[in-house]
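Structures incoming, each one as structure tokens.
Derivation of every value follows stated rules applied to the coordinates shown; laboratory data play no part. What you see is a predicted model, and the numbers here were worked out from it, not measured in a lab. Cβ atoms are built from the backbone, for glycine too; each structure is taken alone.
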Structure 1
Amino acid sequence: MPLRLRPLDQIKDKWSRRASAAGPDYQAGLAAPRTPWSQAAVVAKDAWRAGVTDAAGRDAYAKGVAAAGDAKWLKKATELGVRRYPEGVSAAVEDYKNGFAPYYDALTKIELPPRGARGDPKNIERVRVIVQTLRSIKTATGK
């Protein structure tokens, strides 16, 4: 006997009504999580790795991108992203400053080799010094 389900439009409408009204429940969960987020995330690292490995093996990322297509991406980015982007930037100002600070500090202390004439290979050495400095900070933080 086949499983009997409600019509798809009824399911969609119920999900929309219930999920849209769940803001207070979401906020309550944030205020009193069963397990602190960072603790749960660290405990789940092996499951994350396994999931990412499985997804990579199935080429799920590329398949998902292909299934969504440019039209869906553009629609969501236009309808949601344009409105949310400035709010996200405002909320992240201090995080941006704190995240960039180690790079800024290192850049202000770099001793660059002398600049050469336009096209001189010595100029590439200047770039190498900057890239090596920035990469060492990136890898030292483990991120």
Structure 2
Amino acid sequence: MSTTGIVDTNVLVYRFDPRDRARQDAANQLLAAGAADGSLALTHQTLVEFAAVVSRPLIAGRPMVAPGDLAYEIEELLGQFEVLYPTEHVLRTALRGAGTYGLSWYDAHLWAYAESFGVPEILSEDFQHGRAYGHVRVRNPFVDLKE
């Protein structure tokens, strides 16, 4: 099956964040299904952001992922998902997207990967759920969870 969605950093982070079990369970199910059928991809940016977020002290002064486990977790992601890497075209598309849609730089860059690589969906809670940006639609995989 071809890639139909790009996973945003927040989905990866929820896998390791015990403060919200519903999101953690939803993220685990989504990622397991996407790894199994090859429908989801990650971006270089997402992996870099993931490493930064889960390695900073957060819960009782400890990171979500221990420093010794971080390389292992990223290696696992590299083995389970297609990873999209930046190109000049992605960068130029991100610049255009930031101006056109008023997206933050990081969101514009994530959108640019999808737009540039022809991936029709971004899975994220950071964009407007259901909105189309160019040829890309955003789906918040946590929209139906109770707060």
Given that helix-only ellipticity at 222 nm (-39500 (n - 2.57) for each DSSP H run of 4 or more, over all residues; to 500), derived from a single structure, equals -23500, which label among 1, 2 identifies that structure? 1
Please state which of the structures 1, 2 yields 283 when volume of the Cα convex hull per residue in Å³ is computed from it. 1
1, 2: which one has mean count of other Cβ atoms within 10 Å over residues 19-26, as calculated, at 9.5? 1
Identify which of structures 1, 2 gives the largest calculated value of FRET efficiency 1/(1 + (r/R0)^6) of positions 3 and 107 (r between Cβ atoms, R0 = 41 Å, to 0.05). 2
For distance in nm of label points 7 Å out along Cα→Cβ at positions 75 and 115, which of the structures 1, 2 scores highest? 1
If relative contact order in percent (Cα under 8 Å, 6 or more apart) computes to 11, which of 1, 2 did it come from? 1
Comparing 1, 2, where is distance in nm of label points 7 Å out along Cα→Cβ at positions 59 and 83 highest? 1
